[in-house]
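Trainee: Listed after this line are the structures, all set down as structure tokens.
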Structure I
Amino acid sequence: MGQRRYRTPSTSALVALESVVRLGGFGRAAEELNTSQSAVSRHIKHLEESLGTLLLRRKGRSIELTRAGAIYHGAVLSALEAVDAAEKTLRALGEEVTIACTHEVSHLLLMPHYDRLRRRLGDGVQIRIMTTEYETLDAMIDAGADLTFAYSKATPKGPDQVAVLPEEITPICSPGFHTEHRGVLRGSPATWQDLPLLDLSKPNHGWATWSDWFQASGGARPTATVETFDNYVYLLEASAAGKGLALGWRGFVDRYLEAGTLVPAVEPWYARATGLYARLTPKGARNEAARRCLDFLSGLYGA
């Protein structure tokens with residue numbers, strides 16, 4: 001017999017970690033998982049012991065991810081989503097809808113509403129989500145995608161594309177970071193030079209940047225320490241762990257705001273003409289289930 005290839009923790013421990021981070025506490029996670037708070041704590045403790053590093057910091061009734069925790073939590077989310085998608089794929093028969101999108105759109109926009117989408121399309125429709133970098137989304141058309149996403153300033157026209165999300169942005173941070181820097185955050189953004197800003201290292205394809213927000217706020221972007229990430233999910237996890245200010249997109253950050261792991265650093269939200277829209281491919285235009293999916297996306301965020 002061959003040696004065991006993977007040395008992974010129990011699924012229960014991984015699910016416990018995801019629930020604790022998403023809900024912002026052990027008690028709420030225990031309620032969701034229908035178990036005791038001590039059982040959830042043991043799962044996290046065993047994870048940390050097996051990895052040899054601290055994943056969460058306890059601060060009273062709240063928790064924060066450590067840097068190692070943010071990295072591991074991101075991997076856990078991807079794995080759980082992949083397993084969940086595979087299970088649903090095996091259960092589904094009949095029609096199929098293939099959605100091509102970035103990891104950020106999949107994890108932050110689609111997955112929170114996956115069950116609603118499933119009910120809208122019906123149990124007989126198989127939903128397949130292919131994730132890729134933004135630059136290669138068009139290549140997914142040849143790979144059989146029925147529906148793709150793109151940023152645009154143009155208002156979608158015609159029956160084959162719809163607006164999903166208007167672009168609204170504001171700086172966000174962890175509650176602890178907000179309390180620590182409350183005085184500076186209340187002042188002019190031009191004085192934020194000592195605040196760490198978190199940013200994306202990937203090429204920009206039309207979405208808003210820190211410079212756009214600072215300009216809209218009445219001043220040039222200050223020189224500040226910047227830590228970059230090649231994935232927006234990892235960036236948000238780092239901000240939730242108290243590492244700095246992130247630029248939050250309404251819709252993309254909803255689950256963090258609802259859980260209280262991230263809060264707006266300032267108000268109001270800044271709206272731009274650019275937005276995210278979904279469009280059917282030529283293959284998708286002939287797929288009735290894909291059209292139902294497009295209709296669902298058009299009303300998802302009130303774009």
Structure II
Amino acid sequence: MKIYLLLITLLLSIQPIVAQDSPPKPTITHVIVMTIDGARPDAILQADTPVLHDLALTGAVDWESQTIDPSATVPAHTSLLTGLDPTEHLIVHNDYSTERVAQPTFISIAQAEGYRTAIVAGKEKFIQFHQDEDTYYEFVRTGDPGVTDKTIELLEEGYEVLFVHLPNTDFFGHLLGWMSDTYLYELRNTDANIGRIITALDDLNIRESTLLIITADHGGHDHGHGQGLPVDKTIPLIINGVGIEPNTILEDTNITQVASTVLLALGLEPAEAMHEPLLEFMPSSD
């Protein structure tokens with residue numbers, strides 16, 4: 001009897017050690033999807049962009065990801081948000097319109113499931129993606145710095161799922177040319193603004209539970225884009241945060257895969273029509 005009791009005592013004493021060998025799965029509380037409008041991946045690699053380089057090194061990256069055709073802002077962002085190709089969402093114009101996108105987006109689905117959602121955009125025509133009043137929306141007129149300020153403010157207020165559009169790179173691409181000195185300089189400034197958002201996540205103690213997806217809507221050449229050239233359609237894709245192994249190289253990715261990835265990361269079911277996620281495995285949010 002004494003031996004039996006001794007064995008029970010020993011088993012109980014080692015139970016906490018066994019539990020520690022199986023740590024709980026990480027939980028994603030926040031997702032931020034950022035698009036750098038008109039950012040070519042070779043420009044990011046060439047420019048002074050230490051924040052993006054570090055996020056790529058410590059996360060997953062595809063420097064040859066692809067956008068849709070036509071490679072223009074409105075149809076590409078529609079594909080990013082809905083997870084659909086233009087043949088499915090039928091948005092091919094690149095103009096301002098007050099008509100909202102009809103299909104569900106990762107923002108609208110997350111909002112319906114109780115997440116605090118927000119869209120912060122540097123172009124007025126992004127009003128098309130504001131589908132319901134319960135999602136915060138703001139068109140920021142002061143470019144990347146203003147978009148960054150508003151994003152940090154919303155994070156401080158407790159918003160959890162954000163779509164953030166940084167416009168400056170595209171503006172200077174059209175004005176002075178893709179891969180011009182000014183274009184590359186503005187990428188450096190954009191990188192610094194993304195760094196400010198990372199710092200805010202650290203200050204709010206939510207960096208370790210945040211998933212970041214950073215990409216672009218299109219590339220560009222000379223003073224334009226949308227002609228179906230490789231430099232127009234090749235975009236960067238960086239995923240960093242909870243459950244993402246460092247030095248992960250992604251291949252054959254597409255902008256249409258972002259929406260389902262966000263929803264799976266949050267533990268939500270993507271819409272049936274959405275394209276497959278970027279990663280086969282995402283950490284549980286349970």
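Bear in mind that the values in this text are calculations on the coordinates, not laboratory data. Since this is a predicted model, take the numbers as computed values, not measurements. Cβ atoms are built from the backbone, for glycine too; each structure is taken alone.
Trainee: Ranked by relative contact order in percent (Cα under 8 Å, 6 or more apart), which of I, II sits at the highest value?
Mentor: II
Trainee: Here's something else I'd like to know. Out of I, II, which one gives 20.9, 87 for Rg and Dmax of the Cα atoms in Å as computed from the coordinates?
Mentor: Going through each structure in turn, the value belongs to II.
Trainee: Can you spot which of I, II the value 25.2 was calculated from, given it is mean count of other Cβ atoms within 10 Å over residues 30-37?
Mentor: It was calculated from structure II.
Trainee: Further question: Using FRET efficiency 1/(1 + (r/R0)^6) of positions 142 and 174 (r between Cβ atoms, R0 = 35 Å, to 0.05) as the calculated read-out, with 1.00 as its value, let me know the right label among I, II. Before the final figure, lay out the partial values.
Mentor: On the way: I: 0.25; II: 1.00.
Going label by label, the one that fits is II.
Trainee: Then there is this: As an exercise: FRET efficiency 1/(1 + (r/R0)^6) of positions 110 and 246 (r between Cβ atoms, R0 = 25 Å, to 0.05), calculated from one structure in I, II, equals 0.75. Which structure is it?
Mentor: Only structure I yields this read-out.
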